[in-house]
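A.B. asks: What follows are several structures.
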Structure 1
Amino acid sequence: MARRGWPGRRLLDLLVTLPLVFPPVATGFLLLWLLGRYGLLGQPLREHLGLDFVFSFWGVLLASVLAGLPLVVKPVQAALESAAARLGEAARTLGKNEWQILLSVLLPATRRALAAGLALALARSVGEVGITLMLGGNVEGRTTTVSLAIYNAVMSGEFMRAALLSALLGAVALAVLAALRRLEAS
């Protein structure tokens with residue numbers, strides 16, 4: 001995505017960025033529609049590969065990845081579009097192949113952006129509810145995440161449990177922010 005001018009770049013950029021602005025419940029509904037038992041992709045994936053995303057661990061994992069994806073891709077894309085791209089071109093003139101450039105030039109040049117993006121994506125995916133609820137469901141002991149457990153505790157009147165789980169998520173959020181601050185300082 002950091003290279004300009006190739007067909008489909010704008011569409012891919014739109015699809016990657018969409019989870020930042022599209023309501024999570026609507027994203028989850030679209031995924032449910034696509035990956036459901038009789039969905040456009042769901043039925044063939046289940047029949048040919050045995051993959052079932054709805055109300056499963058895989059659905060929760062997909063929801064988490066999609067919620068955090070733009071927070072990883074966008075910072076890395078920006079890093080690659082700046083100095084890292086020029087470094088890649090220089091490495092090509094020195095005879096390096098694409099794998100060598102990726103492993104020895106681009107990844108080291110974008111490691112801070114990648115680390116920051118991964119930390120933000122982790123924090124975002126831990127707190128995600130909308131996509132997870134629609135695709136993974138809220139099956140006790142199987143697809144309930146911490147955020148959904150907070151919701152369940154509030155709905156059942158277990159406010160102390162909801163407060164403890166909220167404090168846990170708050171601690172995770174603070175740890176991520178502290179890690180990002182350290183990354184900025186180094």
Structure 2
Amino acid sequence: MTAPTAIRLYGTVPDSIVDGPGLRYAVFVQGCSHGCPGCHNPESQPAAGGVVRSIDEVVADIAANKLAQGVTISGGEPFEQAAACAQLARRCRALGLNVWTYSGYRYEQLEAGVPDEAVRALLDATDVLVDGPFVQSLHSHDLQWRGSRNQRLIDVPATRALGRVVLWETREYFPEKPPSW
């Protein structure tokens with residue numbers, strides 16, 4: 001399989017704090033066939049929209065951001081551009097960044113499609129998968145790093161090692177405001 005050199009993007013955000021822990025570089029791909037009602041990026045759904053950028057250019061932008069602690073690939077639907085997203089994710093991990101991937105597919109659906117090399121490659125390069133479609137009736141602003149209660153934060157390496165879904169848990173301590181304040 002020849003590695004793709006370009007990716008179709010809806011846009012990027014070099015300083016996101018809502019797409020995973022820490023300061024992240026968020027990459028929003030173009031194209032999504034899920035069409036979830038209430039989608040936060042409905043303009044990202046048409047496959048022919050957005051702009052085509054070279055993966056080299058996107059990686060250079062990410063590498064130039066010395067404050068980013070990780071990269072989030074969202075959308076649109078990353079698994080509809082799995083080969084390009086896998087290439088991007090692998091290169092980001094080579095920079096020492098962790099990779100979160102958001103998908104409207106459930107992990108089990110993606111694993112069922114693993115004979116597809118590109119799907120396997122993107123899962124292999126993902127540290128945390130936020131899976132499942134956005135369901136407007138299950139939406140809550142109280143959820144951390146996901147939009148609706150049906151979505152899971154999956155630790156992909158642990159899940160694959162154990163052969164069952166392992167939910168990701170934060171390993172960072174975030175101090176809370178003392179009650180006296």
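Laboratory data are not the source of any read-out in this text; all were calculated from the coordinates shown. Note that this is a predicted model, so its numbers are computed, not measured. Cβ atoms are built from the backbone, for glycine too; each structure is taken alone.
A.B. asks: In terms of relative contact order in percent (Cα under 8 Å, 6 or more apart), which of structures 1, 2 is highest? Working shown, then result.
C.D. replies: Details: 1: 25; 2: 18.
For this comparison of relative contact order in percent (Cα under 8 Å, 6 or more apart), the top structure is 1.
A.B. asks: Next question. One of 1, 2 was used to compute mean projected area of the Cα convex hull in nm², and the result was 11.6. Which label is that?
C.D. replies: Numbers: 1: 13.5; 2: 11.6.
Answer by label: 2.
A.B. asks: Oh, and also: If FRET efficiency 1/(1 + (r/R0)^6) of positions 56 and 128 (r between Cβ atoms, R0 = 25 Å, to 0.05) computes to 0.50, which of 1, 2 did it come from?
C.D. replies: Working: 1: 0.95; 2: 0.50.
This value belongs to structure 2.
A.B. asks: Ranked on distance in nm of label points 7 Å out along Cα→Cβ at positions 16 and 80, which label among 1, 2 comes first with the largest value?
C.D. replies: Comparing 1, 2, the top value of distance in nm of label points 7 Å out along Cα→Cβ at positions 16 and 80 belongs to 2.
A.B. asks: A value of 18.4 was computed for mean count of other Cβ atoms within 10 Å over residues 112-119; which of 1, 2 is the source structure? Let's see the in-between values first.
C.D. replies: Working: 1: 18.4; 2: 13.9.
Answer for the origin of the read-out: 1.
A.B. asks: Using the calculated result -7000 for helix-only ellipticity at 222 nm (-39500 (n - 2.57) for each DSSP H run of 4 or more, over all residues; to 500), pick out the matching structure from 1, 2. Walk me through the intermediate numbers first.
C.D. replies: Numbers: 1: -23000; 2: -7000.
Corresponding structure: 2.
A.B. asks: Hey, another quick one. If we compute mean count of other Cβ atoms within 10 Å over residues 72-79 for structures 1, 2, which one ends up with the highest value? Mind showing how you got there, number by number?
C.D. replies: On the way: 1: 19.5; 2: 26.9.
Checked 1, 2; max of mean count of other Cβ atoms within 10 Å over residues 72-79 sits with 2.
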